[in-house]
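The numbers here are math on the coordinates, done by the rules we state, and not lab data. For clarity, every value in this text was computed on a predicted model and none was experimentally measured. Cβ atoms are built from the backbone, for glycine too; each structure is taken alone.
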Structure P
Amino acid sequence: MSTRRCSLLVILSALVLLAGCRGGHGARESGPETPPTGQEGVGRGPAGAESATSTSTSTSTSTSTATATATAATATATVDIETVRPSALAGAWYPGEGEPLAALVDGFLDGASPLPEGHPIALIAPHAGLRYSGAVAGHVYAALRGRTYRRVFVIGPSHRGAFHGLRLPDHDAWETPLGRVPVDRETVALLLTHPLFGRDEETHAQEHSVELQLPFLQRALEGTRWTLVPMLAGRMSPDEATEAAARLRGVLAPGDLLVASSDFTHWGRGYGYQGPPGAPFGSDEAPERLTALLEAAWAAIRSGEPARFWDHLQDTGDTICGFLPIALLLGAMPQGTQPSLRATDTSGAITGDWSRSVSYLAAQFSGLWPYSGVGMAPALALSDDEKAALLRLARGTLEAWVREQRRPNPGDLGVTLTPRLRADSGVFVTLKQDGRLRGCIGTIPPLQALYQGVLDHAVNASTRDRRFPPVTPAELDGLELEISVLTPPVPVDGPWEVILGKHGVWVEKDGRSAVYLPQVAPEQGWTLPETLDHLSRKAGLPDDAWKEGMSFKVMEAIVFGTDAR
């Protein structure tokens, strides 16, 4: 990963800043999975495994009393208990008390292999009983430790109900023995405006595919505030899955995490699958052939092409129960996402029983959701035409200044100024060359009209960034240009209110300050503590200065740009 990053240097007299950016960078458990017949959990697991279908659903309060682990859930004290979905799995698929469950999940997280680079924006994780797939899930959820998210979207397959499209529940919170997680009702309502998304509490009531992700999320994100958007996927054609993924892509924003819950190949007579068409295999071949199926499925997923994943399913008949959540994830991913395979395993290898087996895979997708302004107040939003106008202003001004030492007027560049472009706004202009920083200057407070800030900082980024020599005419055609339009900075109570990817951070202590734009930490793959260490150092303070006596302000950004010519 590149070590170049744009430090934000506060020029106090003019409140002009060099932008921070960087280019490059003991209970009974259910079986591993039961036949895909709509009756998952009906006691068809390996010898010694027990069914989860008899689990009581009345654990809405008694399972959340563990003292040390209650903080794993987000702030939910005001949630009405009548709208809480109680755990359907506690005491069967995982321990029924908070402390044993926390210890079990923490052990899986602690046992994770070295973490990949990058900021996780999406995961694929298994959903069998923790005895079977917990270790595999731990490898992917460990990367969330020290990170913050605003919303977590979890899409699971429905094993208990047949329906068309996707179904969301009507609850204010979900509960596990670790506490309650609030549901993002606003986002649920937004999704429900699309015809492929509907509401269905009964299907969610006993379904395990979403709930089994929650203990990992609660422990990995302990002490942070996040909301849940749970949904189940039913029947959809490839075209409908593409449409649903496009809807999700329009809702997902920086600071969000998307989780596709899925086990992989369900093999054996009990599952009705003994191998690809014309190439069945028996127990002796199962270890090798199941590994080959996992590798083929991952190759299709890693390609990032939903059509290739659908082709894998059609060609092999692979019984991947969460194929629709995975297809939706692939369809929602932004360009440039980096996939990483974290772990695989099979229940056959875990139990030694190869008469039947379920495969497990965990994967991380690192990158950035687009900074398109989704979720911002309408007064702060920018239309596509306004973004194009600002880019034209920046490019035209950059070229006129570098070639002729001349500042053109908007009219000279064919730009008509809208009320939004005339409104005061903080803004940064960033220049990159071959993906590497070449200059970056802007202002955080809304001190001047947005269009004027772009004109000024196009010049400043090319000539006044003290880390670089002035841009020359020979460089112009090779420069990439990026504009970050900022919301006004607002104070927050402490560091854990900062949402990585969503928020830029402005810190101040003892007369010193430093800033990073929202995209800096995800581009580096930093956790929140790592981000604050770097900010403290950049402010000329000890790395741990953020832990006491520091003030924090956050801002959001709409980020857009053009490639080199």
Structure Q
Amino acid sequence: MTEAELRINMKDQYWRLNNLYWIIDENGKRIKFRMNAVQALLFFGMWFLNIILKSRQHGITTFICLYFLDTCLFNSNIHAGIIAHNREDAEAFFKDKVQYAFNNLPSSLRIATPAETESSRELMFPNNSVIRVGTSLRSSTNQLLHISEFGKLCAKYPEKAREVVTGALNTVHQGQMIFIESTAEGREGYFYDYCKKAMDLLKRKADLSYLDFKFFFFGWHHDPKNAVQAGNNVVNITQDMLIYFEELAKQGIILTPEQKAWYVLKSEQQGDDMKREHPSTPDEAFEAVARACFFKGALDGHVSELTGTFGSLIKEDRQSKKSRVYQFIPNARGIIEFWRFPYFMVKSWDDIKWTYRYCIGSDIAEGLEGDFSVAYVYDRHLKQIAARMASNKIDSHRWADRLYELSLFYENALIVPERNGAGITTIDRLVDLRANIYVKEIIASIGKQTTKQYGWNETKEAKQSICGSLKAYLAATNDQGAKVNKIFCKALLQEASVFVKDEIKETLGAESGQNDDHVIAMALTLAGDAYLPKCEAIPVPLTGWRARDKDKEKVKTAWAA
């Protein structure tokens, strides 16, 4: 290359990035940096504000670090900042990607642009340009800003993420450049919100302003290294995996046999984390972290179109008896949906009474037209939901009255209320009413005295336990593969389909923007079922003419024999 050609090439940033810098590759070898396909797409497609959702190992952080270094070396008065979610990662980025590349520049370039100050977090050059790393970078003004693994920061350290948004993002003025990149870490937080907005702009093909993020997605299939030659080792592609590949093809993602083989083998290694670490689509990336708690197989086969009879319970005062009797009144706007009335109300009742036949679980809300208070009545003999009561307009005190009435209607059924903020009010009222309520004895660590705790206390472990019981209940099948426990409640099945386990926070709950009132209520109902003794049938002694007829029947039977 002649000196004239070199001078021309040195004015071209793409040429400089592909010819001046050395890095350590994934195999630990010193190599000259050459943009891969993903890095080139980002270089030629970058906007002022860029948000990048990615799978692992595309070298995006390496590219951005070199891009910042090159821009600082060849332009005056540029301040570039790199933010990582912790100090160790920030200093590692700087040492391995920025300082190493700078220290391995051609000697002539090093002499022409020596570092005036150099530390574990900062490089400053004679042209007054500087590149630094940190965990917030709130105080400086930057023309270039890179936030690495912002999704992880939002999921694990939401307060730090807020500091970055209110601090570092405000250090970059309109018309300058920001790069935010991360793997997906859940369906909430700043990173998720920024991605969803940018995806919407991309979908609508909207013109971007200086304050709009441009969306980039780089899945596992964008990396040509993610392919294997199986050779004599035949890769077993299951029917489910074939269907998955067909769905990708419908979305325009056409895979080679070698890519499919890589994905199958990598899936066997990564298990449930595959779609989070190596997503094929943006939606898949976010769905992967919020893993379904109740898988599709557990929900299939239930009947959700069977609408019950709606109505209300009214109190009838009987002068001859001290107890109060509640009667069912049909009402299309009633808050109770009945699928099965109490067994003794059925015309074909066989005169057999039952002990501990019913229990009730209830999730409790404030009653301010937001979340619903929900209760299920469970028939422990038939193992089916008998009724559902739901409202978002009844406060927690009056909700206790409704639960009490429902309990008496179903033979003084055990009530298992959730012991949360609003639930405390409900529990106190139920205790005042002397309702049949779930109670747990707590043994003090000192003195060994016992105290009673009414209601079900929500802890992470307890929630895991009751939701595990609900999962088993929904999934149970007989020898023919049919569901043993039929669910008739459409609201329960709908909420169960969006009830997820957050793999980062290790919590259970509804997806962002969804509800889980029915799921928790049903889970508490099953907790009541496990708490109670076995329900048993007790024949009712016959009296009067019925007893005489029964005796005659015995004689005839004996005589005929």
**OP:** Out of P, Q, choose the structure whose coordinates give Rg and Dmax of the Cα atoms in Å equal to 25.3, 80 when calculated.
**Re:** P
Original post:
Taking distance in nm of label points 7 Å out along Cα→Cβ at positions 406 and 462 for each of P, Q, which is largest?
Top reply: Q
Subject >> Value -8500, calculated as helix-only ellipticity at 222 nm (-39500 (n - 2.57) for each DSSP H run of 4 or more, over all residues; to 500), assigned to which of P, Q >> reply: P
Original post:
Comparing mean count of other Cβ atoms within 10 Å over residues 334-341 across P, Q, which is largest?
Top reply: Q
Subject >> Winner on distance in nm of label points 7 Å out along Cα→Cβ at positions 326 and 342 once structures P, Q are ranked, highest first >> reply: P
